[in-house]
Structure P
Amino acid sequence: MKSIEEQLARYKSVHLNPKNINTHFVGVPLIVLAVTLLLSSIAFEITIDDFFNVEFTLHFTLAMVIFAGVAIYYTALHRLLALGMLVYILVNLLVAQLLKGVEGVLYIALALFVIGWIIQFLGHHYEKAKPAFVDDLSQFLIGPLFLMAEAYFKFGLEPDLEARITSLAVEKRKALEQSKRSR
């Protein structure tokens, strides 16, 4: 597994323009909420019988299951960032739960998804670089974590991590630009 520095530097290498980063602070949350709404529409339950002579049923959504796995992945990468991401994930799950009975919620989710991606691609127009996921699909999971890291950095948290990531990202971007010129 790549380190947090490698993952975030890879992502940041195509997210150095402040306009691009700002569009991502809008686009990525819209996309994450849309995915949460869509995955929350798939629900299931597990009934446990005779647990201390009590029967109870646990209710889950596909969003809960997938985000539990994502939270474990984030924890393996960086515990402090994972804590922020856990709060963010729980808020998304809560919003999905609150909206589950709203008529047309799937259409709302699809609209949010499309709008989020339009905003993302607008940001990459400013950046003049393709999105990170084009070359590495794992970057889909890193996008929200990158934004959490950027928020932490704005509050002065994890300055050493920020310095390492930025340094690596600038190196990666220079290499990317050189490879473009040599074609």
Structure Q
Amino acid sequence: MQSPAQHQVKPLLNPQAPQGQESRVDAVYQAIQNHIGFVPDGLRLYSFSPPLLEGFVGNVSYFNSGERIAPALMAMIRYLVSTDAQCNFCIDMNEGFLSNMGHDLETIRAARANPELAPFSAKEKILLKLAVKAVHDPDSVGEKDIQEAKAHGWSERDIFDAVAQAASNRAFSYVLRTFKVEAQGVYSA
């Protein structure tokens, strides 16, 4: 799935593992391949730095574990943050994840303009909106936002995790945009 305004641009960097660390990067790629069936080109960019690749994949694994917050809610947080950050790669990737999780594509897309339309419970929407607000305008987050999330059953750790996921995705989006990794398949040539 490609975002409507997306156009193919050649990436600025051709990622390669540092000499002598190819097997380290290959091991991470193999784990990703085994888990989701392919290696996203956005992660290929991280092969320049095996420690950053491993750390990033570890964070993604934690956020998608469902240990604290449902993977679909985490994907929607990433989706809306990616939309705000205008990262076509991340928009498409998370749209695909949400669609594969059984969410209606039109409903997912409608949430871009209005998070209230996201296909989640009222409790989940509170956390979703807080995470998006945190990266869009962090100074506007206040005690009222935290208390509202807590009143809906979210722990302080849950709130922190959702905001950390949103911020991590925002940074990832900017790295991909900087180096022009705009779509899956840019490194397949």
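Here helix-only ellipticity at 222 nm (-39500 (n - 2.57) for each DSSP H run of 4 or more, over all residues; to 500) was derived from just one of the structures P, Q, and that gives -24500; the source is P. Looking across P, Q, the calculation of distance in nm of label points 7 Å out along Cα→Cβ at positions 40 and 136 that yields 3.1 traces back to P.
Where does the value 0.98 come from, among P, Q, when Rg/Rh (Cα atoms, Kirkwood Rh) is the thing being computed? Source structure for this number: Q.
Each of structures P, Q was scored by distance in nm of label points 7 Å out along Cα→Cβ at positions 64 and 144; the highest score is held by Q.
Taking relative contact order in percent (Cα under 8 Å, 6 or more apart) as the measure, the highest value among P, Q is held by P. Of structures P, Q, which gives 2.5 when distance in nm of label points 7 Å out along Cα→Cβ at positions 72 and 120 is computed from the coordinates? That value comes from structure P.
Computed from the coordinates by the stated procedures, all read-outs in this text should not be read as laboratory data. As the structure is a prediction and not an experimental result, all values here were calculated from the model. Cβ atoms are built from the backbone, for glycine too; each structure is taken alone.
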